[in-house]
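Some structures are shown below for you to check.
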Structure 1
Amino acid sequence: MTRIVVTGAAGFIGSNIIRGLNARGLRDIIAVDDLTQGDKFRNLVDLQISDYVDADVFYDEYGSGGYGQIEAVFHEGACSDTMEQNGKYMMQNNFATSLQLYHACQKRGARLLYASSAATYGGSDTFREQPAFECPLNVYGYSKLLFDQRMRRECGQDFGRAMSGKTMQVVGFRYFNVYGPHEQHKGRMASVAFHQFNQFRAEGKVKLFGEYGGYTPGGQMRDFVFVDDVVAVNLWFYDNPGVSGIFNLGTGRAQPFNDVASAVVNSFRERDGQPALSLEALAAQGLLEYISFPDALRGKYQCYTQADLSALRAVGCDHAFADVQTGVASYVQWMAQHG
């Protein structure tokens, strides 16, 4: 039987990956996480796993030969708080632990599919998986970049094109702005769509940043990607063990925050039997409100992100991504049913 490990298993993307594996009938899954934040257990309740191992225990035990033969490790476990200032903690969690896991996977013959981040690009205006465009703005982005750099060095010249034969499959996914079910535990780091849903339900309006960085109010643009699409691409690489490299995982289509807010509010209106309104009408009726850009974020904020999907397409992954209007509408419907 195929045995798979998912780290960060009770987290947002990790729990959705397990859900995707379960949908294929794969259930011999070792879930690895730290449940100090106990309410994350809710993300595991309806999943089929064969074992749960605390993150403090797993990495050493796996490196020492525990848990039998593992086919693949989906490594989603990390500190994902981009505002975390403790660099020592960040580097231990996101770099040293990942490197330990990489060496264990190579030694034990397991494939490694891991979470990188679009934060590696920082203030760049080009989002292509090349060193020239990598300039993180915080220690979180740097911790992810350093591991990507190490994988490039470990895996050799062919990394990103095809397997060199030097290593088991290693794939890093540079996640852009992921949103979707099972992110409720993330607090301030949850997606824009999640916060806007709750804000609209509580206050009857959505608040957006005003003019900043040369962008009109609510016009700052991000590559918002639905978690179901993230899972689908992870599983495409699982199905294609001959492909390694670092790949952007976004839609390749930047959309303004206004689009997310419009999709959230209009999804509420649709549920109430009301017609959809234009952005201008939403603002005129006070359903959208623009606030001053916060000083704390000045100089640390990405006003524009858009995944370059050239590398992803070049290796044959032709997955079609949902746009904001489709993905957010689906997500709002899910939150309304589960909230």
Structure 2
Amino acid sequence: MTDFLAYSSPSGKKVLAKGIWKETTFSLLKENHFFVTDFLKEKTFYFEKEDKLNDISEIDNFEIPSTKESLFTISMEEYLQQLNNFIEGFSKNEIKKAVFSRISEIENDIALSTLFSRLEEKYGNKALIYIVSSDNFGTWIGATPEILLEGNTTEIRSMSLAGTKAKEGIQWTSKEEEEQQIVTDFIADKITKYEPTHFSQSEPYTFYSGAVYHLRSDFSFQLPKQNWLPLIKELHPTPAVCGIPTKKAVKHILSFEKHERKFYTGLIGFITANELQVYVNLRCMEKTANGFALYLGGGITDASDPQDEWNETENKAKTLLSIFD
């Protein structure tokens, strides 16, 4: 079994390597190592590079580990019923928003190198594209557009991303605008708590990512390096992948979702002595014995319509499914 890492970042940095994935705690994460965490940062893995790969096609010669467990998938009817029950618990638990997710499986034997190359072609500089593989956790591939924090000691950038539509001409609904504002307010509050300098925040705008459009606001600020990790820990999980208030949303999610999110909605990226690129792991899938498991979710509020939310997860699936064609 060969552990390996392949990634291409919007900044143009690209790494193809084999080595060893090691487990640690997020608080003890080493600098200068690519890392990935699960949803609640209870598991963190970092990569120790051993040898460089000359080309992405080399990974097709490796034995590729896949998930060893049965995955919990649900039909549309089951999803609609579960989501209705999920929403009914909001008022009792004083939840403004929570993210509900599901798994969709596809049978396909496409080479991982082909998937990686197609994601690079499709996303260009708009997402972190990656494959992480180890017998410790299986094999994951994705293209996540959601920056948690990126930059250096001169400038750090973040974003709030929420709402999904398939076509640019469709108007944003008040529910989607409210959802995006919740995420924006949360991130702004956490950042300003650390008294950054040169803080700025953009108005929401429509952002195209792969096959779908999102509502996005951008943040820019300056922050001493000693505050980077504490801010990451406070920001994640954001309302975009969890909910508001955070602790109540986490409890609600764990009581209703029948599957483990694993790396979906966790963190992925790297931190060096003077730079960081940390993303929230969205638009991702896990290798299975016969294909891939796509992890799909959406932000839910009292105003959510279950059928619309199902359609949103289907639209998000298109982002990844399009690279199989």
Structure 3
Amino acid sequence: MKFNFYKTNLNLNNKSILVTGGTGSFGQAFTKKVLSLYKPKRLIIFSRDEHKQNEMAIELKQFSKCLRFFIGDVRDKERLVMATRNVDFIIHAAALKHVPSAEYNPFECIRTNIFGAENIIHAAISSNVKKTIALSTDKAASPINIYGASKLAADKIFTAGNHLAANMKSRFSVVRYGNVIGSRGSIYWIIKDAIDKKLKKIPITDKRMTRFWITLDQGVEFVLSSLDLMSGGEIYVPKIPSMKITDFINSFCPDKKLYEIGIRPGEKLHETMITKDDARNTYDCNDRYLIEPTALGWDEKRIKKKKIQGKKVLEDFEYTSNLNKKWLKKGELISLQKFF
């Protein structure tokens, strides 16, 4: 499962970067990667979790000169404006992501994922932040649950943010990818728990189900390269493999029996990252797809000056987990376990 992502020329040395949701799985991995590659002026961890912030501060104490920890919520615009002062780049990773939980708590999901995205836009423009990139999800394409719908709205908000910024230097883009292997709350930990408890059977929602898969480290690399490439308004989608949920489970515990419990509220059998309607504005750019914004009036010349060249996809193109050309093999998945 190797990727040859665009080799970024991004230089974060002596730059100030803010990561919302900085104590989550992605935030921690992103922080460690940036500290290993660059010497930022400030790397600001923005989250609500004071305990995890304290744990990160202890673990990364050798980087205390550049690390900053802000207790805050993306629902709080004033706090975001304060946190983004003199910041060069924002990585927006904060979100409520649990699908069934969002179905039962829709207003909380909307306040964080939609109103939070709006607050990020206002704070970034107010502080004249150069580039802001948001993490999205495959569930935002043709959504059937409130989480996906909220992230689709957030994607639209980020695209529109470029219009709001107008002639100011602030620009906004989005990255969209699938399930992160081994991330907190992922199916891997359900499997590991079943193995640790020596259960003979493992529950599965539906044996036909497929998903896109990416590792946390690959997700971080993709975000960094997209941050380098972005002009503003684009949605970047990596070319990543699919795998059936049954094959995923059997790779780790082939001796366990599976039993179906039915699809949970808001779940799909297969995920989509690019719909047929998106295809009209989608380009194949070797290691990724690029969905251009539908309205280019704010800065057409900027949009056309790309560091990577792409070819327009066919009109009936769609990118779904069940019709994917790339499939993750058992041996490849097992070899990735060290990254979990």
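FYI, it's all coordinate maths here, none of it is from the lab. As the structure is a prediction and not an experimental result, all values here were calculated from the model. Cβ atoms are built from the backbone, for glycine too; each structure is taken alone.
Observations on the model:
- Which entry (1, 2, 3) yields the derived value 25.5 for mean count of other Cβ atoms within 10 Å over residues 260-267: 1
- Structure from which 2.5 was derived, distance in nm of label points 7 Å out along Cα→Cβ at positions 132 and 236, options 1, 2, 3: 1
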